[in-house]
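Multiple structures are listed underneath, in structure tokens.
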Structure P
Amino acid sequence: MDEQQLIFSKMLILFLIVPSLAATEDGPFYDYSGYIKCQSEPEDPLYNGGIIMSQNESTLSAFVLPNLSGNTIYSFSSWVMINGSNSTAIKASLALDSVTTMCIGNVVAKSECWSFMKGGFVLDSPLNNGIVSFQDTSGNMINVTLASTSLQPFTHQQWQKTQEMSIDKERKRMVTIHVSDVDGNMIERARIAVKQTSRYFLFGSAISKTILGNLPYQKWFLERFNAAVFENELKWYATEPEQGSVNYTTPDLMLDFVRANQITVRGHNVFWEDPRYIPSWVQNLTGDALNSAVKSRIRSLMTHYKNQFVHWDVSNEMLHFDFYEQRLGQNASLEMFELAHETDPLALLFMNDFNVVETCGDLNSSVGAYVARMKEVEEGGVMMDGIGLEGHFTKPNPPLIRGVLDQLATLQLPIWLTEVDISNTLDLDTQGKYLEVVLREVYSHPSVNGIMLWTAMDPNGCYQMCLTDPSFQNLPAGDVVDELLLKEWSTGVVNGQSDVNGTFSFNGCLGEYVVNVEFGNRTFNSTLFISKGDETIHFSIQL
């Protein structure tokens, strides 16, 4: 018997006794609540605890969840406090058997107040005795005090229904067209055609320099996406491979392409903290020489492209790496953001990192760690403008993704999935299946403002996941994108007639439309923009 099994065998009291049941087909409605501030008292449990019977505060390192149903999605949440150390990152893991565990949530827990953990898990098969344990950053089990713990089951149909309801509310809007003559008399049976010509929601892909002069690549890209990011061409190693040899020719040409086609483009990136991707000449600098090079990089890049990029990832992956702070001191990142904002004040400045939504096992990139890093910069006087979540997934965990987004949404900042793909360790069909899970989850979340796929086409393929083969014929992941983006999440063309009251109503995806109305020999053509809002848009036409 290993150490973990021995610990579990000594658990004398089950913290939870849960009946084997699932929610009804009509409910419950998902609770998008999130809390990132440590509180003196915990809030009430979500869903009144769901299927958890006991709500007494309990101090423990593990507990048992008996009689869990298969083919079920579970949303898990709890308020957590620790003893002893002032603050530590912890994760909750569910043991599926004696070998396999699944991370179901993480939090930066404190000793003087309550912190909120939110996540969950998906079970394909029933689990008689699932053991939930808590580990610190060293992987050691840790005692925690729990309060207001909740475990709420959802069927896959209920989970999807929540997504559909959110999409209808956040990504669509009702429109009523009123048709009348010049005297105000309503016209019945006027023929109406409405066609969507652009999307409001920004959905794009990384592109590489291979798109330049490549008409099939350009055609394929423009038929689908309204946003882009340059895969590598703006990175420091690409624009200044040797000190003083700055060359923006390639990204300039790529920018010409996206601007000519009205594509919104993100700036990625000013700095990358991972030493593997820092130019070798920069790694040989120290002190004033390095500080001068950093400032020169910001001024050169962001002056050259001032007002051209909607976002900038200023210091990429700063939760995992700290090259510049090690060399220049703890204020290095703050000074980068300060100078970046000063140089290009209209661009939104983003943090960007991995394993925030992909998994909860990486405690370097917990929600608490992300928020703490943002606050460090903000306390120095620079407000962070956006939240960048890379999204390099293997097997996605939908309730964890949603729980993380719920937590980050409380910051009330734009949230972007910036580099979405599925690991190439999986076969093409599985990549497509998992990509659909991710896209449905993030597109339906009310606080997500944009999605960028990390699917740039290079001569040797793509980073992890391609949407097409080299001839631009769809792979399974490409089929998923086309089905969602071009069909399900697009209004396309709507045809109809005005009713006896001279009205015609439709529910349209947010974006721009052309409207054509005909009655007898009279014709009216106009444009209509459906913006985000709760009220029905009323659009009046006189023939």
Structure Q
Amino acid sequence: MTQQRDDTYSSEFPAREDRYHAERNFGWFTAEPEVPEQPAAPAEPGYTLPEVPEVGWDPLPSSRRTWISRLVLLGILVAQALLTLRLGNSAFEDEALYLYAGHLQLHHLNGGAPLPDSFAAYFSGSPLLYPPLAAAADAYFGLAGARALSLAFMLGATALLYMMTRRLFNERVALVAAGCFAVTQSTLFMGALATYDAMALFLIALAAWLAVRTARRGWWLSTLTLPPVLLLAVAVKYASLMYAPVVVALACLAAVPYHAWRSLLRLFLIPAVAVGGAYAALRLTGSDILAGLQSTTTGRATGHGVRTEMLRDCVEWGGLLFALALLGTVLYARKGRMNEAPTLQAVRVPRRLWRVLMGLLLTGTALLAPAYQIWIHESVSLHKHIGYGLLFAAPMAALGITRVVGSHFRHPQLGILAWVTMLVLGMVQSTSLYHAWPNSDQLISTLNRQLVPDGHYLVEANSVPRYYLRKQVGFGQWTSTYTITYQNKDKKLLTGEAGFQAALTDSYFDVVVFDRTVTGALDDKLTKQLRTEGKYRLLVSIPYRNSYGNGFYQVWIPVKKNAAPQQ
């Protein structure tokens, strides 16, 4: 029995059936014939997968993306604050010097006595700006308050770095840049130190952000906003002058995609306005500022640092971030974007020349401070100054990390490895540097019990006890082992080693403290004299430990003096 083939529709629709076969036979077919709707079957229980979009993220701005980025940035800032606050020690010599000068400035401004010293002649920044501000915080909250002010400045610098990088590249690179900069040793160290550096770096970061923020606007806006910030940064710390040309070049380069050759006007107008403002400021403040600028920055004497050791230190402190910045510069020059999102194909990519110049500018800035200080053999504060350049190199390092991670986070383990390495290095190095000076709490307690009215005190590095005991002892009662001018019983003025020896012979000092950290050779000679003459006796030898080993403070008092009991 032959089975009948059922390939026709119901005879209820003859006209439609004929048209269907006719169109199919003559090649006119464009669609299936209409079929009467059948009642839908009840849906079976189960899970239906949604359609997969073309890309995993939308590159267009959105409120959700903005809030997520802000939360991630907040987490980075909290981590930076916690890593900074874990550092603890007594006041460093520079901290004590600046805070003490700030208290004297505030006292003078409130109608007190004139300043006993010309701090402007040898300070590395204007004594009228940061010292009074930090001293005000110290007056209300102590040393912790002054250090908290530095932490606030460093957190602000990290936030400004994020904002600048987001405008130059994108949010992902900006977050990575902030994360890298937040864990470097210089960032953590400066955030825990009450010195000029944190405030100066914040102002440099502010100027760099303004340079990028005003790129789309006319030249007049950057000309009005950048010079005051740059002048303030240089006044706070004279070494900031090294980075002023970088900010001006960044302002010009960031404006090129929007204003072409007209952006070159910024190269001339911004410095011209800044120079005019600097001239007016110097006319108001006097020549002491110029003397301080020359002695501490432009005309700094050649130091005694070993270049190979300084180069090794630079590699340890910033070598990884700099290497990543070099990688980012090369990869950015080769390819403008990773093309993760097809919707970005129509967006114009900066030209290769612009990308090369931007990468070289940001990455090369990291070499300025190390190259200059290695050239003059000056290792002082190199661990801090290297952080100024890392601020500019961080965006290119972040770009290098994002390119290595790849599109759609293809290799996240590589980025995690790089960041964790920087985190560990930053924590270890900042801890070591923050304990490079001894804790002086026990020494201050001992000195406090030996104070006498109108007494005289010889302390090798007297800035620390002078700061802690400023309410009990006046400025002129302290003498350090750096220099002395002493008038002996014959009314003869003696200086240097002869002056110290004559003062000890006459029992001029009520307390003498040596620690052999700065003037070791002189300490040995004077200690031998104290033992030989017998006019002083060793009150106590206070042990201490720093990152370089063990040592001790030797506290001497006159034999005739009745010492307070030691606790």
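For the reader, a short list of remarks on this structure follows.
- In this comparison of P, Q, the computed figure 0.65 for FRET efficiency 1/(1 + (r/R0)^6) of positions 295 and 527 (r between Cβ atoms, R0 = 35 Å, to 0.05) is attributed to Q.
- Test item: helix-only ellipticity at 222 nm (-39500 (n - 2.57) for each DSSP H run of 4 or more, over all residues; to 500) calculated as -7000, pick one of P, Q: P
- Highest-scoring label, criterion being FRET efficiency 1/(1 + (r/R0)^6) of positions 215 and 351 (r between Cβ atoms, R0 = 30 Å, to 0.05), among P, Q: Q
- If Rg/Rh (Cα atoms, Kirkwood Rh) is computed and equals 1.22, the structure in P, Q: Q
- With relative contact order in percent (Cα under 8 Å, 6 or more apart) computed over the structures P, Q, the top value is the one for P, the highest of the group.
- Per mean count of other Cβ atoms within 10 Å over residues 263-270, the highest-valued of structures P, Q: P
None of the figures in this text is laboratory data; all of them are computed from the coordinates on show. Source: prediction; values computed, not measured. Cβ atoms are built from the backbone, for glycine too; each structure is taken alone.
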